[in-house]
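J.: Scrolling down, you'll hit the structures one after another.
Only the coordinates and a few stated rules stand behind these numbers; no lab work does. The model shown is predicted, which means the values in this text are computed figures rather than measured ones. Cβ atoms are built from the backbone, for glycine too; each structure is taken alone.
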Structure 1
Amino acid sequence: MSAAPTVIAEWPKNERETVRVALDEFNGHSTVNARLWFRAADGEMRPGKGLAIGIRHLPALAAALNEALAVAIERGLIQGDSAN
């Protein structure tokens, strides 16, 4: 993998923050990174709180998120076709 992260998806959380999911590398290890980014006073986007885990955990994370989506839809918390 190259040194630069590969952004998979991003969407606005609110007026100040963006959620970004990326494949990245840390200390020579491939990672999946889900993180909030914010616009700093100088106008640059900066990373904030988030989760970075080894790529080997990606299948379990994806399965857990899919299950959370199914339960949220079942409980009527979100629409089944909701993208946000």
Structure 2
Amino acid sequence: MTTEPMQAVRDFILARNPKLDQLPDDLDLIDSRAINSLAFVEFIFLLEELTGESIDPEDLDLDDFRTLSAVNARFFMKEAA
């Protein structure tokens, strides 16, 4: 999972978590606090920018943001489905 948009997602998370050496695709980003409540809004804006689509807060499911695999499936693989 090294597409350009996913690399931007990885870079965003790693930039805010200097203690993380690596970012496994199955790491729970919420429970590990890799994406905390303060960064979550910025993360949503990043995803909107990368996908070119707005994300309706009423339609949010935290499971879509839990892992890099989930983010990729929800926001970047839907065109292939």
Structure 3
Amino acid sequence: MIEFAPDQPRWRQVADVIRKRIADGAYPPRSRVPSVLQLQAEFGIAAATGQKVHRALRDEGLIYTEPGLGSFVSQPDTRPRT
């Protein structure tokens, strides 16, 4: 568990941890990220909070969800930027 800061929503703080793990390579592309239940167990958060974490990371394009299989780290965008 982490020590939550009172001035920021918990879902945002947990998303920051997962985002850092992705950036550091702890969760490489196409690897599974913790499920909502696993987030609940690790961080002591509610299911709705875990769902917000997943939604935020999906909205950022960092993860994608395969129904019935789980959520996975997206491939980095390798297209040249213009």
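J.: Quick check: 33 is what I get for relative contact order in percent (Cα under 8 Å, 6 or more apart), calculated from one of 1, 2, 3. Which structure matches?
T.: Here the read-out was taken from 3.
J.: Turning to a different aspect of this structure: Just checking, which of 1, 2, 3 has the largest value of distance in nm of label points 7 Å out along Cα→Cβ at positions 30 and 62?
T.: Top value of distance in nm of label points 7 Å out along Cα→Cβ at positions 30 and 62 goes to structure 3.
J.: Have a look at 1, 2, 3 and say which one yields -7000 for helix-only ellipticity at 222 nm (-39500 (n - 2.57) for each DSSP H run of 4 or more, over all residues; to 500), as calculated.
T.: 1
J.: Name the one structure among 1, 2, 3 that P(r) over Cα pairs in 10 Å bins from 0, in percent of 16, 38, 34, 11, 1 was derived from.
T.: 1
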